[in-house]
Structure P
């Protein structure tokens with residue numbers, strides 16, 4: 001058994017001490033609603049961002065896609081640092097609270113739009129707003145997911161279902177946020193859309209602070225005495241908060257020089273993988289080491305998924321705006337509103353998948369996590385191929401029927417439900433307790449890499465071509481066809497080798513750790 005250091009807190013009470021609701025700890029639903037409002041703000045802003053870059057700040061499609069990719073990559077890379085600080089010092093609860101404060105400030109800053117154009121002084125406020133959102137996400141994203149896992153024993157059969165419920169909360173927020181912020185932003189003005197996102201984040205902060213008692217002591221610092229110790233006349237805890245605010249200035253530079261983000265991902269990614277593998281080989285018993293290897297396989301496999309899935313907010317958003325017939329009942333619907341289709345599908349299908357995994361698990365028929373990843377990639381690729389088929393069937397000079405946007409998002413959603421909540425659960429289950437936030441942060445680091453790659457792919461779809469709208473549409477469809485077939489092929493390969501990595505997970509010997517007093 002792994003024994004955490006002597007500064008670790010005493011063993012926590014049983015998970016059901018706070019009572020249950022629909023068979024789950026009540027704390028799960030505090031996290032559900034807090035994350036719901038945070039996702040309202042994030043996805044509401046995300047639905048508008050590519051249009052804000054191209055139409056308000058007047059960046060080219062290629063430049064906008066790379067900025068978008070760098071922003072989303074940084075949103076996912078900062079949880080590695082936030083997860084480490086939470087594991088080592090702050091605890092997950094305080095890290096989430098601090099992150100929510102930064103996010104609220106950043107989203108409200110987005111409402112200051114100025115007069116537009118790259119010569120506007122307000123562009124610096126825009127970069128600053130993105131920086132606050134990025135750093136705030138670093139403290140919140142990985143850590144709130146870790147608290148979900150801490151509510152359950154490691155071998156609890158409810159865990160996958162709990163993460164799927166939590167994931168449904170994410171998408172309730174995303175659904176509402178994309179409709180409200182997207183509609184307000186593209187109809188009445190950018191400030192209205194981004195301002196509504198700021199209000200959503202403020203509500204998320206309030207819910208999380210209010211619901212602290214229902215978390216039953218989960219997510220607290222392993223070393224509260226260290227947090228209260230003085231460094232230069234201030235408490236160590238407040239020093240960490242000051243460092244977090246100072247990090248905003250560093251990110252402010254990075255987001256403006258996107259090539260630095262690519263270099264950072266390459267160097268930091270290599271160091272992170274080497275550190276995790278070194279820790280697994282040199283410091284962990286054999287079964288925990290194997291589980292880390294299995295987790296790393298899933299993490300690496302997720303990079304391709306997110307590189308293609310995250311076309312939704314960039315190239316697919318622009319495709320819907322320019323090449324799709326968006327008229328519904330005589331009204332042309334703003335393209336950003338269709339970003340709500342994916343979360344709407346998840347709201348509908350997440351309970352079905354939660355029930356399905358539990359029902360199959362009780363009968364011993366549930367696919368392994370690696371097999372689910374393979375299924376996810378196949379469905380992701382099939383979505384692109386369906387869109388290409390629909391667009392070419394009506395002719396590239398004609399508007400693509402709206403039904404094919406609904407179909408690509410349907411296949412992407414079912415693929416997402418096979419990968420994302422399952423991946424969150426697998427990271428928390430496979431990691432030893434003292435590495436939980438680090439491994440969850442590594443999972444989000446893979447998402448960061450995928451998001452940066454998504455920006456490069458989206459930039460390829462925005463490459464200029466002679467011949468008008470039809471030629472531009474052809475460029476997009478050629479890229480989508482290529483990535484679609486690649487995803488299907490890789491998905492098949494993952495399914496074939498899935499049994500090997502399932503054995504490395506040692507699910508039959510998973511036990512909860514004994515925590516030292």
Structure Q
């Protein structure tokens with residue numbers, strides 16, 4: 001895969017501002033103020049900002065419904081969308097909420113912080129709103145919208161039916177640990193499945209409706225972005241959560257014991273981020289079984305992803321070459337072992353079914369020559385991160401002057417400090433200063449430091465250069481998105497819309513134009 005030379009911005013949907021972007025003449029009063037950023041009017045305004053700034057790509061984090069700690073990398077479905085991202089303003093436009101209902105809901109949300117995500121508030125208010133919308137939708141006479149909903153359910157039946165039952169049962173039993181549900185249901189025996197589908201039929205239909213609304217709103221945003229020359233860049237975690245519809249519905253595809261519990265789990269060994277490694281806890285795939293059925297689940301997963309995105313990042317790509325397998329019950333990821341992965345198999349099957357795959361391989365961390373070989377064999381661009389390029393004088397892999405053409409360059413990712421925090425921390429690191437300062441001297445000296453650092457990735461050979469919005473705005477680590485290994489306090493940052501000005505857009509466009517990226 002090769003990407004025309006371009007630039008883009010990394011900003012998750014939840015981090016969209018509560019108020020209008022200043023670059024827009026048309027203001028949107030009180031939009032997206034229900035606890036988290038969503039797919040409402042401000043998302044469309046952010047597309048306008050990207051277009052004005054000469055950007056061609058908007059990268060987001062995974063869109064799935066989150067389970068624990070609000071991490072978009074821990075979801076209870078690999079196919080469903082997060083209900084918290086649904087816009088209530090657009091439910092009003094679709095006449096599924098009325099003005100009085102929206103005003104009452106807004107009153108409940110008026111104390112929300114505007115500079116941080118309030119997931120508890122968003123879950124409470126949007127849960128009420130979606131129930132009202134569902135009741136209104138089902139009370140409608142037969143119309144084109146009902147036909148569209150039924151068509152959506154038919155077209156997505158292969159994942160939606162299991163997901164809707166799982167979501168309904170999860171709420172009924174108060175747990176995503178399906179091994180603790182009624183034994184017949186946990187084992188997916190036909191009689192039990194039929195019994196619970198009938199018992200929770202209205203809740204199952206509600207879950208299907210919520211997904212219909214999410215997909216409808218997402219596709220409207222994607223159409224708007226594509227029309228303005230902006231491609232949407234998604235993110236796919238390699239593993240799925242044990243407490244998910246995916247594992248419950250496909251138990252033979254995972255390394256589980258007789259009780260349905262993971263026998264071994266995923267993680268990474270000690271690395272840059274953690275001395276004890278990262279114990280993710282996700283169940284591992286049973287690759288022989290997947291290979292035996294032609295990697296059907298992976299083909300469907302990639303097909304679903306490309307119905308949502310124009311480009312796709314595969315998180316922890318190295319797991320397809322070798323993955324870190326840790327005994328279930330371990331306290332850390334230290335005592336694991338590398339197990340050979342499926343190689344090109346899932347992607348070969350997907351290419352045969354879907355054609356060319358617009359995939360970027362996340363190849364960060366402990367990467368071997370075999371991983372690079374696999375990435376190159378598949379012709380996927382890898383990632384280069386400026387923050388990793390200045391710690392060792394003999395290791396220039398992540399240094400912008402050594403980037404190859406076929407890669408995606410970043411100042412940092414959602415797991416890094418912001419570029420300004422990284423720069424200030426590095427002031428006490430003599431070796432980093434010796435390596436970095438000559439590179440900065442080659443950048444325009446009339447620019448702030450964060451823009452000089454941005455200029456380094458824009459002027460590199462990398463086909464695509466992506467900057468987190470925090471780095472464009474020059475924010476410190478109070479705007480950091482995630483600290484790996486830290487269980488609480490992540491994923492909360494929201495942008496201040498007043499900073500997305502016409503002046504900022506013009507400056508960004510000029511810098512990218514000078515680097516040949518507009």
Structure R
């Protein structure tokens with residue numbers, strides 16, 4: 001029987017972070033993962049992370065995955081792939097299926113970091129080819145380089161549904177609609193807005209009734225959706241048939257907690273955490289001494305939180321096994337706990353799930369339009385603190401919800417943007433500092449919610465600099481249409497320039513010229529004659 005001091009199950013963000021932390025303390029670590037490549041969900045996540053610098057904000061998930069793997073390799077962490085952990089038994093004995101052979105291992109401590117699985121919903125035709133989980137579509141696009149379909153219906157408006165919808169468009173697909181049985185959009189408003197301004201409609205209080213099959217090969221040919229009442233029952237006569245060939249399901253995740261359950265850990269059913277989860281201490285330890293859990297297996301959160309949880313569990317083990325003293329443990333734990341607390345604040349905090357929140361932490365009324373249609377109504381913008389009406393070249397920040405994020409603050413070389421130490425507060429504009437129009441904040445913002453507006457460009461015309469992640473970048477002089485926040489064509493537009501640099505990490509700032517009367521409304525550029533958009537990776 002092979003022995004390690006720490007066995008970690010799962011090479012995703014929490015598992016790799018735990019392995020790195022443990023190895024840095026001097027522990028001998030092995031990581032088992034049933035997949036053919038490590039990194040978990042990170043290598044599918046081509047969007048930029050939220051949070052602060054300590055949470056690797058403004059860095060794309062795939063880059064974070066690469067960095068974690070490099071650190072683990074440098075520290076000598078052993079990662080065994082295509083290894084399925086069959087069970088965890090008494091005295092931390094672990095059985096693993098590797099290349100059709102069951103091998104037994106023993107550890108002083110075990111960290112279960114198995115993540116979560118996609119939920120599905122049954123409806124007529126849900127087994128047809130072309131009906132899939134949003135995560136499966138993301139794997140096809142970002143790992144295998146395959147478009148899941150041409151015309152997509154996204155079911156679910158949480159962050160997964162919103163992010164994957166945007167990435168589908170980057171892959172050249174057309175998202176026909178995003179629907180959600182809930183009366184409000186579930187994900188970040190900034191995620192919804194960057195989808196809405198490309199022209200994708202939202203249907204809240206709608207569900208999918210049926211996937212119709214193609215007569216020739218049985219694949220999806222259309223989807224029937226219908227409005228639901230307050231009990232989520234379809235309302236007769238409200239059916240709409242959409243011409244789609246793919247239906248993506250993004251209706252939440254469930255913790256993959258079976259190993260913890262089978263090991264005999266005390267379990268509890270917690271709807272706000274996603275389902276059946278182990279009962280954990282603040283350090284992530286289960287009811288069985290020496291067995292810990294980290295990441296989504298203990299409750300569904302963002303990958304940034306999962307990484308910190310992995311570090312906390314590994315730090316607790318290092319102290320328990322005598323590799324660090326109590327004072328070092330308490331110091332590290334305090335730093336990690338504080339970092340985790342920052343991510344768990346604001347209106348999207350785990351404790352806020354299921355609650356109706358109508359006011360921001362500052363007391364501003366939450367935009368009703370963004371909750372139901374995915375975009376901020378222009379009349380609502382003046383209610384928020386980051387609107388500059390000074391004239392000339394200036395930024396407009398359309399971030400109107402308390403989400404944990406502050407890269408805009410650190411990106412501005414002039415100090416024009418103020419968030420403060422509480423990263424869930426809405427960004428404000430300094431009254432003393434003057435914007436120079438560099439556009440760094442536009443390219444760095446993880447939510448793509450900052451625009452550079454110039455009302456002094458030329459007689460009768462102004463410019464709007466907007467975040468742009470579709471390839472190829474239009475060249476200066478390209479003529480197209482300016483779309484407003486809802487994705488409606490409002491005027492002709494001409495590309496003035498496209499700015500991109502290493503700091504922006506493939507989020508360019510596209511500057512377009514529009515009539516002066518439209519600079520407050522124009523928020524996206526659609527090149528004329530382009531059938532689909534393709535994005536960065």
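Readers should treat all values here as calculations from the given coordinates under stated rules, not as data from a laboratory. Every value quoted in this text rests on a predicted model; they were computed, and no experiment measured them.
Kindly point out which one of P, Q, R the value 14 was derived from, the read-out being relative contact order in percent (Cα under 8 Å, 6 or more apart).
Values: P: 27; Q: 20; R: 14.
Structure R accounts for this read-out.
Quick check: -6000 is what I get for helix-only ellipticity at 222 nm (-39500 (n - 2.57) for each DSSP H run of 4 or more, over all residues; to 500), calculated from one of P, Q, R. Which structure matches?
Details: P: -25000; Q: -12000; R: -6000.
The read-out was computed on structure R.
Of the structures labelled P, Q, R, one was used to calculate mean projected area of the Cα convex hull in nm², for residues 216-439 alone, giving 20.2. Name it. It must be structure R, since only it matches.
Identify which of structures P, Q, R gives the largest calculated value of Kirkwood radius over Cα pairs in Å, for residues 168-247 alone.
If we compare Kirkwood radius over Cα pairs in Å, for residues 168-247 alone over P, Q, R, the biggest value is for P.
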